[in-house]
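The structures come next, written out as C-alpha cells.
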Structure I
Amino acid sequence: NHFISTIRSNKWDEFRNLYRSLDVLLLDDIQFFENLQGCREEFFHTFNALYNARKQIVITSDCPPESLKSLEDRLVSRFKWGLLCSVDSPTLETRVAIIEKKASLMNINLTHDFASYLAEHIPSNVRELEGAIVRLGKELKVTRNAITLDFIKKVIREITGNKKSVSIEAILYAVSDRFNVSISQLQSKSRTRSLTLPRQITMYLSRKLTNMSLTEIGGFLGGRDHSTVIHADEKIMELLKKDKNLLFVLQKIESELQR
C-alpha cells in the first residue's frame with residue numbers, strides 16, 4: 001500500500017529514507033512480489049542498503065527461495081544468504097494453547113474439551129484457528145446461547161467449508177485398496193511393520209476428513225489411544241514434506257473420497 005501511494009505521490013526520497021533507515025525489516029509473503037516489477041526493483045536496493053548497514057531482515061514466503069521462479073536470481077540468491085527456516089504447522093497442543101489464549105483475550109468461557117475439539121478439527125492454519133474464535137465470539141454476542149458441541153461444530157463447518165462428509169469406513173476401504181492390506185488388518189492390534197504406514201495414513205485422513213475425535217479414531221483402529229493418533233498425524237505430515245510420491249497418493253485418495 002505504501003509503495004502504491006508513493007507511485008501516486010512521487011515522494012520517492014521520503015519512501016526510501018524510511019525503509020532504508022530501519023533497524024529491522026519484516027516482510028511477509030514475498031511471493032506476491034512476483035508480479036510487481038517496480039516493487040521488486042525498489043526492494044532489491046532497500047535490501048542491499050539494510051544488509052550493508054548490518055540491519056536485520058526477516059522475510060516469509062509460502063515456498064523456499066528456489067521455488068520463487070518469477071523473482072530475479074539476484075533476489076533469490078540474496079534470500080539464501082541468511083538462515084532459512086521451515087515454519088511447520090502447529091502441533092495439537094500448540095493449537096489448543098492458541099485457542100485458549102485467544103478465547104481468554106476475548107473473554108470467552110471456553111472449556112479445555114471444546115478448545116481441544118476445535119484444535120482437532122482445524123488442524124493446519126493458525127489464521128483459521130483465530131478466525132474460529134472470532135466467529136465464536138460474534139455468534140455468542142448475537143445469540144447469547146451457551147457454548148455446546150453442536151455450536152462448536154457449526155463454527156467449524158463455517159470455517160472449513162461445507163465439504164462432503166467422509167466416513168472412516170470409506171477411508172479404511174480406500175487405504176486398504178491402495179496399499180493392498182485388509183480392513184481387518186488395519187483395525188487389528190498387530191504391530192507388523194507393513195501395516196504401520198497404511199494405519200498411520202488412515203489415522204491422518206480420519207483426522208482431516210471426519211468429525212471423529214482422536215479417541216474415537218484410535219478406538220476404531222484397534223483400540224489405540226489418542227496419543228497414538230496424534231503421533232500418526234504428525235508422522236505423516238513430516239513424511240509429506242519429503243516424499244512427493246506419498247503426497248500424490250494421499251491427494252488422489254482424498255480427491256476420490258470427496259467426490
Structure II
Amino acid sequence: MITLYTNAWSSGSTDGDEFVFAWSSDNASFSDLLTVSSTDPANVQSASVPASGTIYIRVRDTDRGQGNRELNTVFVDQLFIRSENGPPPTPPAAPTGLGVSGTTDDSISLSWMHPSSDETGFELERAPAGSGSWAQVATPSGGAESFVDGGLPASTAFDYRLRAVNAGGASAWSNIATGTTDAPPPSAINLSATGRVKRGQHEVKLDWSGANGSSMDVVRDGVIIATTSNNGRYTDKTGNSGSQTYVYQVCESGTSNCSNEVTMVF
C-alpha cells in the first residue's frame with residue numbers, strides 16, 4: 001500500500017479558494033488525491049495512491065479564473081510517500097466441534113469452538129439433510145460460539161457447516177452437524193356442549209375448535225361412540241331418557257390429543 005502524507009495549510013481565502021493535491025504516474029494525466037483548505041500550520045492530511053513506481057505530485061489552486069486578483073498561498077512544511085509491503089494476511093483456522101445444542105419445533109441451536117482469535121466473522125450454511133444443497137443462512141460475528149436458526153418447519157432434518165473469515169480469506173469448512181426440529185406441540189382443543197330433550201330422549205350438541213387433522217373421535221363416558229369429520233360440531237342422539245349424566249370429550253382421531261371434559265346432566 002502506498003500513502004501520501006503532507007503537513008500543509010493555506011494562507012486563507014476570501015473567495016473560497018482551496019488547494020488540490022493530485023498524482024500522476026506519467027506527469028501528464030493527474031488524478032485528485034486530497035484538498036487543503038485549513039489555515040492551521042499543524043494540519044496533516046493523507047491519501048492512498050493506487051500506483052507504484054515513479055509518482056508525480058501536483059498542487060493547484062481551485063480558482064484560476066482570469067481576472068482574479070487575490071493572492072493565495074499554500075505552505076507545505078512536509079510531504080512524503082510511504083510504501084508498505086508486509087506479508088498478506090492469512091485466513092483463520094477452521095472452526096471445530098460444530099454440533100446441535102438444542103431443538104424446538106421451529107428452531108435448531110448450534111454451538112462450536114474457534115481455535116484462532118483472528119477471525120472477523122463466520123459463514124454458516126444449511127442444507128436439507130443429505131442433499132448437499134448448501135445455502136448461507138447467517139454470518140455470526142467474530143468470536144461467536146453459538147447461533148439459533150429459527151423459522152424452520154417442524155419434524156425436519158437439516159445439515160449445517162461453518163467456516164471462519166477475515167481479510168486473508170476463508171478457512172476450511174468445519175465438520176457437518178445434523179439436527180432435526182421437534183414435532184409440533186399438540187393443539188389445544190376447546191369443547192362445549194348443550195343438551196335438550198326431544199320426543200322424550202336426550203340429545204347433546206357438541207361444538208369444538210382448535211383441532212387439527214381431518215377426523216375426530218367423539219368420546220362419551222370414556223368410550224368412543226363415533227368418528228366424525230373435523231367440522232367443529234356433532235349431535236349425540238343418545239336414545240336415553242330420564243335422569244342421566246354424560247361426560248364428553250373429542251379427540252383427534254387415533255391420538256391422545258383430546259379436548260377438555262364437559263359434563264351434561266339431564
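Throughout, read-outs are computed from the coordinates displayed, never taken from laboratory work. Only a predicted model underlies this, so the values are computations on that prediction, with no experimental measurement involved. Cβ atoms are built from the backbone, for glycine too; each structure is taken alone.
Can you spot which of I, II the value 1, 5, 9, 8, 6, 5, 5, 5, 6, 6, 7, 6, 5, 4, 3, 3, 3, 4, 3, 3, 2, 1, 0, 0 was calculated from, given it is P(r) over Cα pairs in 5 Å bins from 0, in percent? Going through each structure in turn, the value belongs to II. Looking at structures I, II, which one was helix-only ellipticity at 222 nm (-39500 (n - 2.57) for each DSSP H run of 4 or more, over all residues; to 500) calculated from, given that it came out as 0? It traces back to II. Once FRET efficiency 1/(1 + (r/R0)^6) of positions 144 and 208 (r between Cβ atoms, R0 = 35 Å, to 0.05) is evaluated on every structure in I, II, the highest one turns out to be I.
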